[in-house]
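What follows is a set of structures to go through.
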Structure P
């Protein structure tokens, strides 16, 4: 990872995502990144004009895109092209860093680094293309119902460390993301030290079920619905293994992922070999990460999570 000569060199950060019929994670995304960078620096691509978010979006930059294909592979390609062009325009017109995530992905810095996320991004060197270590947080069988008053990562400690979510998230130069935003075309995989991505689609079974139900209230292609429903099988991934220590396996995981060679279309995510589950490593998140994400009460739409 290339670092700048001094902290504070980055003058502007814009944060970019896309969303369709997903109030819970839209509210969480705005709360997390808005508290770090200001709502005026958030850009949300609204997928379609056939739904209205039931979330407070005051101050957030909204971009309604009406012609997004509904079939999943075409949708992924279209969205990657649209957001790549948008991010590149931001970079060409004065933005120093574009931070881009899916609506259910939350980037943070390991507290052992002693840096906030804005401070971390301020140290990225010119032209940096920075990925994060990907952690797919999944509710374990020993973890009870979600408590709205407690931070999410204080309640959910099981995760799969997987190549799938070691995504290219912070860029300081124009690029073309591939569909799904896992990689950039012809961009080497460079995972920033202590930079973490928490994927929360399955962090709570009840939230996942409600999310699926909410998405079915508007037009949805069969390929998209099948993809989302199919992910529910991953709850079993943390049920049959004992979690490993994240700090013990993270260096090996980073090494495996960063060995990938960039290509015109990828490289494709694949799996991390030699883990204790198919996709990589089932790990327990250490205590120091517990406060990185807020309590649901800070953002959840009324009635979504019990008090």
Structure Q
């Protein structure tokens, strides 16, 4: 094919009309974005000589992705969600803000309104064989001053890699709690050491990853939202040291500063003091929140979430 159709006056006029640029009304910024998306998509079709059959195969794939409710999973697996974090980091840096606990992806499995506890909470509500985890720390500001009354919203998978609500075998709110820090900014929790997990093996996300020669595995991790008045909301997660996929997360969420030491305790006296008859692990992790300011980009992300029944 000689010449480029994409840059022809007829094609450019088509994209402008499709985006509503030839008429009044509507959102001007959205019009420009739609024009760019349409132009870039059609440019890719032309440059890679995508056939109509290939194109409609891709449309069918996107339909199946939505039907399987895996759009959020693919956003993470494509690296796009991690890119949004990198972009936010850079915007904050340009605005003069650096430091604090690193952010990382939220993922698609948070639920609003988990039960609230004061100071400490027990997350594991279902009987499950696994290593008992005790985790504690403080929420502090950028100067190291503790923040009383901060809210630590925590959620994680069970030992089979499933999340309550999405996994019908678990009870409501299993492994999900919000913890209000005490007068010294401290939080404490007891849970079960989570397992890593993979994309649904027969789902559309893993289907695409297979074509890319990639796995769909995540290392064991624990998710957090941390909020306090006057401070920027933190979305982050810690990864469990020693996991096979610690530095090979299909969702690209592992970041320096988010791999705390996991201490194993097998002394009988320590086990007895905790009311246990088997070894357990402890993790210490402090969160550092940055002050909010008018010149900073918005830290609260508005997105669709599943709703608890």
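No lab work stands behind these numbers, since they all come straight from the coordinates. Quick caveat, the model's predicted, so the values are computed rather than measured. Cβ atoms are built from the backbone, for glycine too; each structure is taken alone.
A value of 1.19 was derived for Cα Rg over 2.2 N^0.38 Å; which structure in P, Q was it taken from?
Source structure for this number: Q.
Of the structures labelled P, Q, which one yields 4.8 when distance in nm of label points 7 Å out along Cα→Cβ at positions 71 and 183 is computed from its coordinates?
The read-out comes from structure Q.
Name the one structure among P, Q that distance in nm of label points 7 Å out along Cα→Cβ at positions 103 and 239 of 2.8 was derived from.
P
If distance in nm of label points 7 Å out along Cα→Cβ at positions 31 and 207 is computed to be 3.7, which of P, Q is the source?
The read-out was computed on structure Q.
Thinking of P, Q, which structure, once FRET efficiency 1/(1 + (r/R0)^6) of positions 63 and 87 (r between Cβ atoms, R0 = 35 Å, to 0.05) is computed, gives back 1.00?
Checking each candidate, the match is P.
Output the label of whichever structure in P, Q has the greatest value of relative contact order in percent (Cα under 8 Å, 6 or more apart).
P
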